[in-house]
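Undergrad: Alright, structures below, take your time with them.
Where a number appears in this text, it was derived from the coordinates with a stated rule and is not lab data. These numbers come from a predicted model, not from an experiment. Cβ atoms are built from the backbone, for glycine too; each structure is taken alone.
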Structure I
Amino acid sequence: MKALLDAARRGVDVKIILPSVSDSALVLHAGHSLYTEMLKAGIKVYELKASVLHAKTAVIDGTWSTVGSTNLDMRSFLHNKEVNVVVMGDGFGKEMERAFQDDLEDSKEITLKQWKQRPIAQRFKEFFSRLLAYWL
């Protein structure tokens, strides 16, 4: 998270697509608890409409790509048995960017103005879910 926030603050165009639905409400709310910080830093946050998003992918500058099941959190790094593949190269990177653009078209952008207007009950769920984030 720190690397993404720092990059956005340096002016890097950081876009992230997250699921709008999840099979775990606690996980979804814990993820939502990070939106304000990301949006304030300049990260563009999108939610994929009506689909559970399990694969984790990233593309940097169209040449460095990763695809896998590893969640980007400390619990996953320390305890879960997951795997990602890293691919260097323009060909695969361009395909990943096209896939990202396709997902972006099926996503809704979350703006800071809109996010600040969410109900207080949702904010409480995010706060308490964040406390449990390590165990999720």
Structure II
Amino acid sequence: MSQPDESLWMKLMREYGQKVYMSSPTPFLYQTPTGRPLHDYTALGLQGRFDEAETIAKTLQPLREIAAKWMRSRWVNEKLIPIAYIKAWSELLGMAGGPVRTPLPQITDQERQALRAELEKTGILSRVKVKQAA
């Protein structure tokens, strides 16, 4: 079974015995080299330590809300493949991103600034060293 919605991952482990999370950029968008909450709660969940895992998983809610706004809603409501937003988020975390290929629209400077502001509020950007600001 493959379900790209990370918010369901705990349920899939606990209730259906799923052992692998796949089909989503979430693992690299919600984590940094110094903070790996998805990894940590997955490890606990796979050990059957669901109460501890749930405590960590709940800390990702602010990032889930940002992802829902910038990616999921674009896909569902606008029928827009949100690659430009995934790439921008990646760049803000210090990873490679770059422009998207046509016919996909590029992220605007205003959108990039708004995404950055929302991510900064979660504290995730303070956990990465970025050579050049995206």
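Undergrad: So if we calculate distance in nm of label points 7 Å out along Cα→Cβ at positions 32 and 88 for every structure here (I, II), which label has the highest result?
TA: Biggest value here belongs to I.
Undergrad: With mean count of other Cβ atoms within 10 Å over residues 8-15 as the yardstick, tell me which of I, II scores highest.
TA: Comparing I, II by mean count of other Cβ atoms within 10 Å over residues 8-15, the maximum is at II.
Undergrad: While we're here: To test your reading of the models, identify which of I, II gives 3.8 for distance in nm of label points 7 Å out along Cα→Cβ at positions 16 and 112 when calculated.
TA: II
Undergrad: Another question about this same structure. So if we calculate relative contact order in percent (Cα under 8 Å, 6 or more apart) for every structure here (I, II), which label has the highest result?
TA: I
Undergrad: Of the structures I, II, report the one carrying the highest value of distance in nm of label points 7 Å out along Cα→Cβ at positions 24 and 48.
TA: II
Undergrad: Upon calculation of Cα extents along the principal axes in Å from the atomic coordinates, which of the structures I, II produces 44, 32, 21?
TA: Among I, II, the structure yielding 44, 32, 21 for Cα extents along the principal axes in Å is II.
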